[in-house]
Structure I
Amino acid sequence: MHYDAIIIGASMSGLAAGIRLAYFDKRVLILERHYAYGGLNSYYRQDGHEFDVGLHAVTNFCDPNDRSAPLSKLLRQLRLTREDFDLRPQSYSQIKFPGIALNFSNDFALLEEQVARQFPKSADNFRKFVEDLREFNDTDLSKPYASARKTLQDRLDDPLLIEMLLCPIMYYGSAEPHDMDFTQFVTMFKSLFLEGFGRPPEGVRKIIKALVKKYRAVGGQIKMKSGVAKINIDADRMRGVTLDTGETLTADNIFSSAGYVETMALCGDKAKQPPPEETGAVSFVESIAVLDTKPKELGHDATIVFFNNAKTFTYAPPKELVDLTSGVVCSPNNYQDHDRLPNGIFRVTWLASPSAWSKLSESAYKDATAQCNEHVLKTLNSYIPSGTERLVCTDMFTPRTIERYTGHRNGAVYGSPTKRRDGCTPIKNLYICGTDQGFLGIVGAMLSGITVANLHVLSKA
């Protein structure tokens, strides 16, 4: 069977690329190894409870009248409506360091006021810096790498303010330990602070169902539980794929959301393999506690808290299984209009060591997950003193879980630290979309699929 385009992975970026191509009468097939859509952002049901994987927030929340915002552009490109995603805004979130906190919401004025109050000597520099960020073209695919840390140090004069700004931005998008590309920093600053957080009351399933429904409606085909064993290369061109079943399919183009290193591995000895340092190393452990009441009713009303309990912020894979020094606490119930959620949810995310988790035997792995659940209960009690008394159940995922269900080596949530913003690989007509293309967040992932499809197929047509 021959296709205009085969897409590896029913991720957000893969589904968006498929919709865009199918709109223009391209014969498109999405191949997904697993039984669930969404890739890094999916959902599942266990013991009568529904869990989101990955989704704390849909960043880039914007006013419906802002037609230039990334979310608005995305909806136009996919011919979807805001009702299809049903995003509801956050109440407020917080960056919490020892002895100091910055609150922010979808109204940037709150963060600006908080910085002026907590860092009065840096207020003017911060305002000038933000003005420059608003004008910075972070969608330029040709911008060279620049260190975000160095740029911030050159522009802002308070080390603590720099660390507090980096904490949420790196947790929500950096594949690079200790630092990140400044262009990606700008993208994340805009999406977190200048635009904001939203979430559907139904969780990520609402977005995924809308994408799958649209993809099928425009004629796209999809095969679940159909893993790609090999990408077939002839000279320097891609010819098609061989599935795990042995079936061979041909295509004019392939778009892979599997990650650059992982995609090159599928090409075998027909393609030069990336060096080891291009394999992502940043991963997380996340524990999800289900409560019999809403966190707000127990006194916790922040939507998301980015916390750091040390004097300095360290963003890197720890030597131990989990680094409890910093992390993210998310309470989905604290989005607006989320009263319909049947239970209270309290999620805690920490940096994790992929290598340490990979070395554990099955029995040691069970012991380690039990220890992590103890940590989440302590964290729960620190935010909600009576929280453990209202506990219904818990579940968690680790770097091993992430690698199993996404194929990302090391369970690297944000993929390789080396991004390919034009989506190109050394193989003609084989392209990367999603995490390793470099657009960040859920909206960024979908825009990645759209951008690569537009750039390499539709613009040529």
Structure II
Amino acid sequence: MDVVMTKQLEDLFEFLRFPSISTASEHAGDVRACAEWLVNKLEGMGLTVELHETPKHPVVVAKNKHIDGRKNVLIYGHYDVQPVDPVELWDSAPFEPEIRDGRIWGRGSTDNKGQMMAHVLGVEQMIQEKGELPVNLTFLFEGEEEIGSPSLVPFLEANKENLKCDIIAVSDTGMVAKGVPTMGYGLRGITCCEVTVKGPSGDMHSGVYGGAIANPATAVARLVASLHDDEGNIAIEGFYDDVKPLENWEREMWAQVPGMSKADMLENTGSPDLYGEPGYSSAERLWARPTAEVNGIGGGYQGEGSKTVLPSEAMAKFSFRLVPNQDPKDISDKVVKHLEKHTPAGVTVEVEVGHDGKPYYSDPNSVFGQAGQVALEKAFGKKPVLIREGGSIPIIKDMQDILGADSLLLGLALPDCQIHAPNENYYIENFEGGIKMSQILLEELAKV
């Protein structure tokens, strides 16, 4: 497929070439350079731009001239990206974007530089063609989303008045399938922990001591298994107590969502079969039900061949995805109690609670939600489906709490975009559709 390199694609490619990996200290200069490029781009569009220092990476805020009586719209995005490892699995250089098969290939192409630039370039085009915007616009772009946005909450608190808005637009989520516009109105929350199971003071000979003292690797396996019953229900006492039930209209709509059939799920994942909480479809399990997952497990000898040791300790990493009305702190407490209650005899357990984030939920059929749906339909030619996202973007809930505004989650990523993985990619048609959608969105929000 031959693609003409438009000025808009050239801008995106220039943006993608910055290795703005926020988690790696050796790339701190690249993250800053990327932010400074963004400042220059936004200033060149005629916006008033400020680069705000934080304890780590800069926050960029840009505004048009604000006029009393107009709707205040904030568009959020992030210019930092994930590491590229394992680099040998990439088919092209991660920070030298290429176009192949109608897609842009490169780190950040979808998450989040491509989606974010669709909004920026849509605004630029609107200013060029009409001379002004129909709303009071604020761009808020951060460089720490991929490390949990540690500086953004304090920044929001300190700049609450400057960032005051009626609605927030975010394109950092996905479409359920190619050609199917999708608006999210919920996100799962998260809480994480790491468990260390300790036994003897050092590794022991499994023949000399096996059967007489407890094996931490066996104990950690039993703890992992204790999280679910035989049917797949989470077995932690009180875990489901506060879960917001599914609405009937949600179940009816999600049953018709393309790309969520059993065949689709198996094709997308390569799994031999489906699994999950009984009584719920895959869509319902992903978007509206909580989970308990083991993300890593280890202990004892991991090398080639046999080494008959009884390990002194073993570990497991857990994450729990949460749904509306569940509180991360409450769930963490229940998880710790569960693990302590189910600790086998002969070992001790240490639980280190990790990062967390609250679930997010808003009314998709509010006046702002309806405007978002119209923008998607006009841009992509189909009525959008409404979903709750299975992933977590904790800052969306923080913005709701601090700024008092809901977010329209207007995803432009597709299931095979391979975000966070080698060969990340972004469909050109979604980039172009996003540019169009961003302009229609501002027009529709101005009418509310």
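Just a few scattered comments:
- Source structure (of I, II) for log10 I(q)/I(0) by the Debye sum over Cα atoms at q = 0.06, 0.07 Å⁻¹, computed value -0.25, -0.34: I
- Between structures I, II, the calculation of distance in nm of label points 7 Å out along Cα→Cβ at positions 266 and 314 yields its largest number for I.
- Of the structures I, II, the one that 18.5 was derived from, the read-out being mean count of other Cβ atoms within 10 Å over residues 10-17: II
Coordinate-derived values only; no laboratory data. As the structure is a computational prediction, the values presented were derived from the model and not from experiment. Cβ atoms are built from the backbone, for glycine too; each structure is taken alone.
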